[in-house]
Structure formats: C-alpha cells, structure tokens
1. Can you rank I, II, III by Kirkwood radius over Cα pairs in Å, for residues 69-156 alone and just name the one with the largest value?
2. If helix-only ellipticity at 222 nm (-39500 (n - 2.57) for each DSSP H run of 4 or more, over all residues; to 500) is calculated from each of I, II, III, which structure is the one that comes out at -25000?
3. I, II, III: which one has distance in nm of label points 7 Å out along Cα→Cβ at positions 21 and 133, as calculated, at 2.7?
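Laboratory data are not the source of any read-out in this text; all were calculated from the coordinates shown. Since the structure is predicted, the reported quantities are computational estimates derived from the model, not experimental observations. Cβ atoms are built from the backbone, for glycine too; each structure is taken alone.
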Structure I
Amino acid sequence: MKTTDTRRLVFCALFTALIVILSQLQAPIGPVPVSLATLGVMLCGLLLGWRYGALAVGAYILLGAVGVPVFAGFQGGAGRLIGPTGGYILGYLFYALIAGLNIPRLQERFWGRCVLLLGGTAVCYGLGTAWFMQTSGRTLAESLTLCVIPFLPGDAAKIALAAFLTPRLRKAMKI
C-alpha cells in the first residue's frame with residue numbers, strides 16, 4: 001500500500017471520529033435533532049474527495065447500524081436507520097459523494113464549494129424527507145415544516161464555514 005493511500009485511510013478514520021463527535025453536539029428540537037454531524041460530512045467530502053469521504057461516512061453509518069452509539073444523542077442500532085430519521089443519516093453518504101466531486105472549477109472557489117454543498121444538502125433533505133414521510137405518515141408540508149425549514153439557517157452557516165475552512169484545512173493536512 002502506498003503512503004498516500006495509508007494517509008487517506010488514516011484521515012478517513014479521523015473524519016469518521018469527527019462525525020461521531022459532531023453528532024453529539026445537538027439540540028433535540030423535534031423528530032430530527034439539530035446536530036453538527038452535517039458539518040463533518042461536508043468536510044469529509046470536500047477534504048477527502050468523493051471516494052474517501054464516502055468511505056468515512058459509510059464507516060460512521062455502519063458503526064451506528066451495528067449498535068455503536070454514534071448517532072445524535074448517543075443512539076445506535078439498525079432501528080435508527082429504519083426509523084423516521086434514517087433517511088437523513090443515509091443521505092449523509094450521498095452528501096459526501098456530491099461534496100467530494102472533483103470538479104476543479106468548483107472545488108477551487110469558495111462559491112463553487114458552496115454549490116457542491118448545496119447540492120449535497122438538497123439530496124440529503126430530499127432523501128431524508130421522503131423517508132420521514134414514508135415512516136411517519138406525515139404530509140410533505142408537515143415534513144418540510146418539521147424536518148427542513150428549521151434547519152435551513154444552521155445548514156447555511158455550516159456550508160459557509162465548511163467552504164471557508166476547506167482550503168485552510170487542506171493546507172494543514174497536506175492533502
């Protein structure tokens with residue numbers, strides 16, 4: 001195995017741990033808690049790229065699925081993934097994939113990184129909201145009111161923060 005591959009795998013493990021930690025920084029405002037997990041997912045994609053970012057997020061999801069209490073509120077188990085918030089957690093995987101797309105014109109600019117993160121947010125919201133509607137029996141309007149609208153300001157701030165931090169962290173990480 002090449003040294004660069006080993007470094008990337010170590011960063012995957014570190015970013016998995018970062019998502020676990022940020023997941024616990026949460027505020028339970030309704031059926032879907034506000035947490036900083038998405039900030040970790042954003043940084044995974046932007047800094048590690050689509051492949052390794054998705055690997056780090058996939059490890060987080062797998063740990064939670066087998067019962068390790070890594071999800072918000074120190075929750076774990078497959079029940080969390082098949083429950084009302086499971087679609088958002090599974091959406092993290094697609095979030096990292098989109099955020100990590102190697103599109104130099106987007107990755108090199110602040111606003112370009114924001115565009116990638118907005119795309120990831122939209123997919124995560126779409127998948128999560130559809131899943132929430134299916135499992136909870138709520139309408140689209142109710143689901144958006146409970147699971148999307150309250151999160152928009154915080155997610156906008158997280159997008160700006162991740163887009164701002166990425167070049168600085170990339171330089172510090174030497175990747």
Structure II
Amino acid sequence: MFFEQRDEVHKTMRRLARRLERAGIPYALVGGMAVNAHGHQRTTGDVDFLVTAAGLKEFSERFVPKHYQQLEGRPRRFKDRANNVSVDFLVAGMYPGSGKPGPISYPDPERTSQLIKKLRVINLQTLITLKLSARRHQDFADVVSLITAHDLAEPFLDQLHPALHQDFIECLEEKRREDEYEARQ
C-alpha cells in the first residue's frame with residue numbers, strides 16, 4: 001500500500017499539504033517523502049515539512065489541537081489526529097543534525113522548493129545538502145540512493161557547500177562499491 005500511495009503516511013502528507021496551502025503557509029516536503037518524490041522509493045513512517053518560524057506558529061494556532069496533537073517535550077512534532085501518523089517540522093534558520101550552529105541551516109521553503117506531483121518538495125540540491133548535514137546513517141543511505149537515481153558524480157560537488165564535499169565523495173564511493181558488487185552477482 002505504501003508505494004501505491006494509499007497508506008496513512010501519504011494521506012497525512014496530502015492532507016497537511018492542502019491545509020498549509022489553503023492557509024497560505026509556505027512549506028516544502030523534506031525527509032523520506034522528499035526522497036521518494038525525487039525518484040528513490042523507500043518507506044517511512046512519518047512526514048517531515050520545512051516551514052518558517054512564522055509558519056509553524058500559524059500552523060499551531062490554526063490546526064492544533066483540532067487536527068494535530070503536539071507531543072509533550074517535542075515542540076515541533078505532532079500527531080495527525082485522523083490516523084496517529086507523526087509529523088515533524090523543520091524550521092528555517094535552525095540547524096540540521098545536532099542542532100548546533102554550523103555552515104548549513106534550514107533554508108526558506110519558498111526559495112528552495114519545487115512542485116512535484118502537486119506538492120511543494122525541497123529541491124534535489126537542498127535535499128542532499130540537508131541529508132549530508134544531518135549526518136545520520138539513513139540520511140547518508142538516502143544520498144547514495146539519490147546519487148543512483150539521478151546518476152550524480154563529482155561535478156555535483158559544485159552545487160554543495162565545501163564542508164559537505166568529503167561526505168558526498170564518500171557517498172559516491174559507496175555507490176560505486178555497490179555497483180561493483182552488483183556487477184559480480
């Protein structure tokens with residue numbers, strides 16, 4: 001059901017995107033659902049949206065607690081009351097990964113998104129930037145998968161912050177190791 005896009009996660013994603021659109025709250029889909037939108041199919045159990053601080057405030061005032069329940073101790077995580085799917089908000093100006101200041105911060109969703117299948121989705125360059133900046137295993141795996149899906153190579157480094165070059169090269173090398181392994185099978 002997930003890859004048919006009829007599961008509860010997809011329903012939550014579409015429902016919230018419609019609500020944000022109608023409310024005039026700029027957003028961009030990020031996380032696993034953005035990876036799917038950019039051509040690599042993988043499952044995920046939640047939905048992640050990039051918004052501004054003002055957008056998160058507007059969301060909270062308009063839709064909490066009627067449609068979403070804020071999780072205790074998690075100021076940017078909510079549960080969709082219709083199906084209990086988690087929704088996480090990433091806020092422009094904050095920092096991915098550890099949350100500590102660094103060279104990469106979450107960008108304005110309006111300037112870094114594109115329309116894919118009627119949804120505002122973070123563009124590929126920014127998605128890879130954020131995934132590398134988060135420094136989690138799943139995020140590196142997503143970058144390897146996006147490299148494969150888009151046939152990326154060293155020239156893509158020109159689109160990334162220099163602080164991310166070594167991590168991107170390591171993802172390229174991992175993709176090449178996987179290609180070699182597949183060729184031997």
Structure III
Amino acid sequence: MTTATQWVSDYIQAQKAALDSIAPEALAQLIQTLRRLHQEERQVLVFGNGGSAANASHFATDLGKGASDRLGKRFRVLSLTDNVSWITALGNDYAYEDIFVRQMQNFARPGDLALGISVSGDSPNCVAALTWARANGLHTVALVGAKRGRMAEIAAQTIVINDTHYGRVEDAQMGICHALCYAFMEHPDWAK
C-alpha cells in the first residue's frame with residue numbers, strides 16, 4: 001500500500017519531469033515573439049477552458065500588469081476567458097465552440113497573437129479559435145499536453161508538456177506563462 005508520503009514524493013518527481021520536458025529554445029522563441037509584439041504594439045489574445053482558462057486569465061494579469069509595470073510601454077493583452085456575460089451569450093446564441101472566435105472577430109487584427117492553452121489540444125473552441133486566427137493573419141501558439149491534439153497541428157508554434165495528467169500539465173503551463181512574464185520583469189531591457 002502506498003503511503004501519503006510516497007505518493008507526494010512520486011507526484012513531485014512526476015511534476016519535475018513535466019517541467020523538464022519544456023524545451024528552453026521554444027520558450028526563448030516565444031519570448032522573442034512577445035518582444036516583437038510589444039514593440040509593434042500588437043495584441044496578445046489568450047484563451048483556454050477550465051484550469052487552462054484560469055491560466056489564461058492569470059497570464060493576462062501578469063503580462064498586462066506585472067511585466068508592463070517594468071517597461072516603458074504596456075503589453076496589449078486580453079484573456080478571452082474573463083467576460084462571463086459575453087461568453088454565455090455567445091455560447092447560447094451561437095455555439096460554445098464559437099466563444100473565442102466571436103470575441104476575436106471584435107478584437108483581433110492581423111499580426112496579433114492568438115495563444116491557446118489546453119491539456120488535450122483538442123478543445124473544440126480552442127481549435128476553432130486557432131483555425132480562425134491562422135486564416136486571419138494572426139501568429140498562433142498552442143501550449144498543450146503530450147497528446148498534442150489538433151491545436152498542435154494548427155499552431156505556428158507549439159510547446160508540449162510531455163505528460164497527460166491534467167494537474168501536472170496545467171501547472172507546467174502556468175510555469176511557462178510565469179516565465180514569459182518574468183522574462184520582462186527581470187530583464188526589462190529585453191523589450192527594447
């Protein structure tokens with residue numbers, strides 16, 4: 001029988017392995033993309049479901065406030081997961097699959113960034129959003145788990161966490177989001 005201490009130890013080891021699966025080069029490339037977007041005053045539109053929605057909201061807060069506070073001008077970032085009235089109106093009047101696409105139709109411009117976060121990589125609303133974004137000239141990025149899914153096929157850049165456990169993947173994805181923000185908090189000169 002596994003003890004709680006052994007389970008916790010195993011969980012921590014598996015979490016370390018999930019973090020170790022993040023490709024530093026891919027994360028550095030995304031930092032450079034954010035740098036360019038910031039310089040060009042482009043917008044970052046981020047989205048996901050469930051825990052990934054919470055990560056999207058957290059990322060928008062940290063990039064829009066924390067990273068922006070350290071720079072001469074602010075990041076333009078919007079989490080498409082935060083307006084419950086709009087999300088429910090879109091889901092009710094159209095389809096849940098359209099909740100991010102319909103918001104991007106209002107906000108997105110060619111050259112902006114669509115950042116989709118999903119453990120499975122197959123969330124229909126995230127797949128639809130990245131598909132629309134790519135067809136409309138946005139840079140597309142997917143943060144996904146080991147199953148990769150359709151999002152990995154659509155996005156111009158994909159960062160994969162090599163695990164399928166929802167908690168571990170979501171934790172590692174939030175680590176990616178924090179790294180993206182803290183890159184500019186700790187190195188504001190990188191935005192120049």
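1. Once Kirkwood radius over Cα pairs in Å, for residues 69-156 alone is tallied for I, II, III, the winner is II.
2. Checking each candidate, the match is I.
3. Working: I: 3.8; II: 2.7; III: 2.1.
Label of the source structure: II.
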